[in-house]
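What follows is calculated from the coordinates using simple rules that are stated; it is not laboratory data. If you're wondering where the values come from, they're calculated on a predicted model, not measured in any experiment. Cβ atoms are built from the backbone, for glycine too; each structure is taken alone.
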Structure P
């Protein structure tokens, strides 16, 4: 059965998101609601959404709208009908009755519920209809959250489930994991339990919320929001409702019941309107002292707010064994939380799934954990774990493991997919080298470089790994959320604070040399980006020979926002790309002015479709919906280019001073209109100097090395200024640009 036509019933947040993702995959979809005006407004919200739910606004035309009274006949043409209405069983039953009377034979019907069991949803269906029914639990926002839980029971046709899983993985780009019909399924069952353990242990150990969030965050391979920050983000009142649902659905002996008990402070916060970010605040709140905004945190014992304190537990890298063995309150807290998560997750095998590593993958895909409970156990070490653990009665998984003490219990990763992913092959590959910022693997006849820093920010070690990996065909790819957020600004500022500009210059030169080596390597280099691909990350991509891009990228050169200019070849490569256009062949200033506009404003694209008009990506670059397929597609590129020969070196003819004057005039208008201020003028002038060719004339030929030197000189002049350093420090501390 092929899925060529889909109907989504219910145009709320989830229904709209599912419809938008179907559009991204070029699958015709009809969005139905009580009234056509409701689904039409949902369509308009999709088009205006930020971050965008569509990879390109023109995709919106793939959505038809209607209502369930006049337009329900479209269900008879659909291969898949998705119910995404309000979580009321009586309403759902009414919808199912209509669907199964109207649908065509063998079509799939699914519910997007996050909490109601299949047995309850399907209780009024015939045995035939039950075979074609399942739950498809998407996570919000649908475009960006990889996890899709496909929930089955003993009545479901497994062939149908397998077909749906493959479609959702390949066409919709989801990490589609099949699981059993149990409360909370995989992701929410473990994820919410982990949050509750982290919270209750913080109360018990009398940690501040800043301390708890500092541990239950990056040091554990969990997003930096921590538990209290995540509670505020989700909504404290919504979390209370989720817990009530679990309390109702789970047996009294389930360990979830212990951590789900109502906490008086949380009850008080909800009653007083402190429901998190959407309310007056929550565990954290923003307060004003005069004109100054101050972030405050609640004291868990007194309920009073105080200015937040920055907690540095001196744990930059995820090292769980080191973390749990710390002889301080942070080590005690980490062990209490991690050990309980491992015990709870393992107690659910095989009940919620017989593939325990599917739980890990659900936590990666749905909660952005870098490792799931069983990978935590593997990293800590089986013997180490059992030396520290107190008891694990009635936990068959741990009882068996305690007998075997098998340190290699984990086996293969990502069993939910047949695609050969990076996660699957890393265990089979030869690890050639590892430093503080990257790892090099050799798999068969090619190398892989994976960045390993926070947000995969680039430094000298990152470049070292890239340079050392060009002795074979190379794929640059990461498992983490980002390809690379750019050069590590903290690394750069450490030198600047000491006045050591020589080390900064040495690093930028090495960055340039490395990127040039990638571009002109004897063997092909493929970049496979997903997530943030900004600044230096883009410069690595743009100087690779081939690109296989995930549809969920944010790509661009954003250096001007922090008072710098691209200096790793970004200006040079963008100039070269735009100089190949027909317009540039008629007007030598066309390409530099175009690039001046793109880089000057720090323009970014949020998909490959948006990236092409800016020439951040080219038409020949591969664009892929399924992130799991990035390595596979990259390998096919290498296979297709066995006879690869490196490109001919580029050269440039630029107008020099007359062109720079044009650019400065544009800057002056922005300055006079107060769109940029003094330092913005200076940054723009340095960019103009690079893109005009500096001290050149139109009859001179400039080499790539000449452009690299212009980039480096401008970069160094800017990094030495107090104003650029202020911009960088402001961005590092707030995440926002400073206009000065």
Structure Q
């Protein structure tokens, strides 16, 4: 109840500031489906001659009685136009001495931001003040409307004052909510408004009283409180957040969020963002000075990201720094198993420069990690790169069809209680390029020369190791196509066979430490790599040929790829003897048979499937299938199945949806189930109601939060008053992650 009262107190304040990322999304009609303007909104009259100066006053009426002195009278559909303002009524009286127009009977007043309609209106040309009594108003850009007992607009000060005023974005025929205030002051210059003695009413029932509230009156970002949120989980209890948005500058902003976790204590979250034409970045900080569930331990998170373009957009800089106070932080405050299962946090600075024409590239990386899995022994985990420098380049053209190239890499690897040292790799190569519209043949010869300068605390590894590995490959591709006619159009079907031969001799590498090498996962694209290991510490021996076929169907009219089918396999002519530690001997005569299929032949349906079948034991190594139905932005239905054969097999199904059951009601849900473990990894279900002026969302969620099998449960309730703000726990981000293709209808 305390949370509900708090959120209601702050409701008007919450809807005030508008963040930059929110403004970007308002460009979509789907994202901001406010009620259409009332058809009875009177249209502003304009000058009869568009060339008329805005300083002139133009009067139109059915009958006119003009006097040199005293009052002149106009009657019958009277219209008075002066610049951006206009006045209308059945009868309009003009006081020449006071330079004052007074309208009676269906009086209307138009200005830059509002339209008024009332019983009596006054337009003072001398003081540039207009007044209206007992009238209705409509906001031009916000779809808001209401009624006011009186209105006074001062054009010189650019300020409007309303008294006895109501405001709502709902249509008059279905006014679900409205805000009533004794006085509202609108500062059009600063684009701010303030209300005193305001009452929020839902279905004409007063919900809460606001003594004072300040809010923006445009889409420009403004400092102020954002929507307060609340929820409840079994890990932290009641969760109440009150974000404050600080509009520092047009390209800088910050959000400060006090967060109350009733079972843990008071947490402070902060986010700072900056943006320029060549760079952008974000700093996130979370701090809980005393966690009551961990004996008063201080908990914190710091995350920093920076991206920058330089040197005429040829240079790229990326920086990432992450730090948490303890290994249980994401388990207690994360929102998914993906977050809670992290073992290492990345800290990296990565610079890359590409020369004009992309003839060469220079890259430098400095990278370290924070280990957040305290069960790992010393000397386990990724190495730090302090630093890594890379270069690869080629000649601008070919020499008699040959194109030389070179790759170079020098890296210093560091890790506690481990072998450390510098690795230098240089790989010159030459490729013969034979290109025709229907085929491509590219034989290549390269030699990898590696030098290691090592420091081993145990004294086992040699101080210097050299390795030379020649590599030969031939990549052959054929491109064939034919035109097919359908009943409603035409298509182009392609047939693209590819043969890739690779020959690499065996070179003894067991004495070389493994700094960054691992096995690539099996995939269609990885069939054509010249090394089955990532990194440079292992160069796989090979005498093999990869064969593959890809076929596509392309719509001639739209260029849309209707389907793509790819199949491929590697045939080995000898056993692979270069292995990673603890890797099993590689004696199979062929790799897994790999097939990938994707299609969107049927409108609104897309499907994708991957199959990896091992011919040695006639078993499936990997199988996945995804089917999506999305006829419009309101509806999405996903089916997926995943199977991977590992030490502990993984087999899961995943069904998720947002499905309208009426014009205003939709159900949302996700069921992620492990067939291997016979349990749900995440179950989510809820209902959304939305109209053009308000909405409500109720979502229940249960998800696996750590590797030990503990679950977290939560129920989130969110109300949204379009054009005003919202209350409740914002569960849109959870739905965006859990339901691929989901579009949040509550996102303003």
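One of P, Q was used to compute Kirkwood radius over Cα pairs in Å, and the answer was 28.0. Which one was it? Answer for the origin of the read-out: P. A value of 0.30 for FRET efficiency 1/(1 + (r/R0)^6) of positions 458 and 698 (r between Cβ atoms, R0 = 30 Å, to 0.05), calculated from one of P, Q, originates in structure P. If Kirkwood radius over Cα pairs in Å, for residues 66-329 alone is computed to be 22.8, which of P, Q is the source? Going through each structure in turn, the value belongs to Q. Could you figure out which one of P, Q the value -1000 for helix-only ellipticity at 222 nm (-39500 (n - 2.57) for each DSSP H run of 4 or more, over all residues; to 500) was computed from? It traces back to Q.
State the single structure among P, Q that was used to calculate Cα extents along the principal axes in Å, for residues 202-281 alone, giving 33, 29, 22. Here the read-out was taken from P.
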